[in-house]
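Nothing in this text is a laboratory measurement; each read-out follows from the coordinates by a stated rule. Source: prediction; values computed, not measured. Cβ atoms are built from the backbone, for glycine too; each structure is taken alone.
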Structure 1
Amino acid sequence: MSVWLQDCSWRELDEQRQAAKNVVIIPVGSTEQHGNHLPLGTDTMVAMLLAEDAAKETGVVVAPPLWSGWSPHHMVLPGTITIRPEILVELLYDVIQSLHAHGFRKFIAINGHRIVNISWMQLTAERAQRQLGVKVVLFDPAYMSKELIGLLDYGPVGHSEEIETSQILYKRPELVHLEKAVDNPVVPHELYSVDPCFTGDTLCYVPSTAADQKKAVELAGGTTGSPTKSCPEKGKVYHEYLVANLVKVIRQLQK
């Protein structure tokens, strides 16, 4: 039986909910430019791939993904869809509220869109817990893999860099055009670098301006980082490490 909610009949879904002890995963991502070599749906795919593999191991249900996130800084290139965070809060809350009405009590929202989605997802989680009496946890790949990144010799977190590219190379290689990738190494910014592995990350990130993003477009087609260093082997290690951590989170909620 499929782990995806949309593939089930309502009877099948109710049976799976009970077997999964009322735990459900909601993948949250974005649709935005990812350089010359990755698909626009990369961030959502990251969340979906993790959700699906962990759900197969644990039997939990995976809700339909949220394909759009907060992406104003990527509007410089075609295909990007940005939704205002106040709208996204309402959308995710309504999804949780709907699933709660049908018996789900424990929610895991997987963020595939890096730090940009975190703020509004936190607001939604707090509101759902307070108003609905449910449990909501956030699972962010960048923060859930901090211990591993150095061992894989990945560079700093960027955009469509070797971390994202390696994972998609491993899981969806047909969507990656590595021959078109252009490196644009991350430039550290004192006190304001955005990287969970960096002690100088202050979490004070504000989305880039259109002018700043145009520079990245001119240099590397929208990429920040070194995607030419990507490989599926590292992507496999990275993906499986995250799935193992996600399974731990699920098991804790099922106790």
Structure 2
Amino acid sequence: MSGFILAKSQLSFIPAMSYQFAIDVGNTMVKIGIFRHDRLIRKYTYTRLTYKTLVLLGKRYLPVSAIVSSVVEVPAFLLRYLNSIPHSVLLQPDTPVPIKNHYRSKSTLGSDRLAGVVGAFSLFKGRNVLVIDAGTCIKYDFLDKGGNYHGGSISPGISMRLRALHEQTGKLPLITSADIATFQGNDTRTSILTGVIKGASFEIEGFVKRYKKEYSRLVVILTGGDAVSLSKHLNFSIFAAPDLLMIGLNSILLHDSLPHS
């Protein structure tokens, strides 16, 4: 989506104190990052976003540009708000990005995955990078040192694994994720937790080991809602980037403001 009141070429005349909005609509939460050029100024998280909230934020920061990434259907009120901003972008498969996207089925590539690898490119340009996004699903995405995105893998996240054990069996209870200090459970609750959390961490370690075997000087970025809890169980050096997706969205927004042939 592009609905410009200002032409892209006019953006260079906007005052330096102007702001950009990076909006990530996830499965359970909406996150809004407030940027001044390439610097994240403030971040807001909502379990339920309303048009009134957007208007209040707009009055406070007076955004001149905004980008939205969504893994669900974008609410009509959010599209309406985007149209009120001078430069607006709804991240789609054909949106210009600063990396080379070699994903075969671009139309089915999640916008969150694309934004994540663009964020990795912004932080570690010229390096091989594996992005691990531990959220509803655990997503692995690889970007080589030449800025080429090749794809990756998707597996169930922690909450999804816990829920599946409960829903797909007759007697196993629904367990809420919690920290564990051992790899061996001694009752049903801890057996489920060790199986799920340690199982996920062993899976991650396996992927990282394989990627490190294939690619030199690999940077591993861990992000997503379960990143902090999983990082305690990983035995390798990682770069924690809780705002990676926001950084990527803002990079795409800045890139979109440039002329493209």
Structure 3
Amino acid sequence: MLTISPAQISRYRRAVIRPHRVRTARAALRFIDALGFCYAFTSGPGQLPGLFDVLATSSIDRMWSWAWQWKEELATARRVHYGKVIRRKPSYISLTMLPAFYALSGNVGEPDDYLQAYREGRLSLLAKTVYEFILAQGPVSTWTLRRQFVPRGESGTRFHRALDDLQERFLVAKVAEEEEWRNGFIWDAFHRWMPEVVKAAGRLASEEAAAQVLLRYVRIVGVAEASDVEATFGWNPRLVTRAITQCRLTQALVDGRQRWTIRRLWK
């Protein structure tokens, strides 16, 4: 069993992002592809970095301006997946890793995938109804959806929670933005937007998909507790255990707590 200090972990994580100084959409794409997935703006839960960590500017205004523009360019061009997927924070997933994430969603790429989640109580009635509207009418804007599903006088909290549920389950995706509206997205069913990802995901068993995601995660953060993996990706303990075994991770002690790592990262 390895013994690793918090200082070593901090140095490792800094080394992961140090090569990236991002000033263009192309450089942002290289960063996302190098990691496999990250948060779209600030860093967050699970110790995952965000794009802000590598932007080559100290201006907060410029950070937001660049990041906001690039997410539209990269997602609309289908160079990355952008949405509230990891811990319900705006996240990027590279096209290389996207089939593994989709394979873990429980979907098989059929229009009625959502019904199973609804029957099992994992999808609200509102989310089900919103998805059916997008399936029938999409691509469709956020504002069209709001007019359809947010009664006059309501804040829209339930509606946006439903959209978050649908994103998290890879049932819908943001495929474009409305130029005249800030936060005005165009939505479509994920299986229509990325059919090649659905096809690739169909060749992955859940254990293999989880192993792919877990290996990338550990390479980003250096070491991880099983509970971190469960919380970050929403996996059950059984899947986490199977993925750890599949990846042949090594046990490590950090301040007396058992974690998991890849041995060669610490040579």
Given 32, 23, 16 for semi-axes √(5λ) of the Cα gyration tensor in Å, calculated: source structure among 1, 2, 3: 3
Origin of the value 12.4, where mean count of other Cβ atoms within 10 Å over residues 44-51 was derived from one of 1, 2, 3: 2
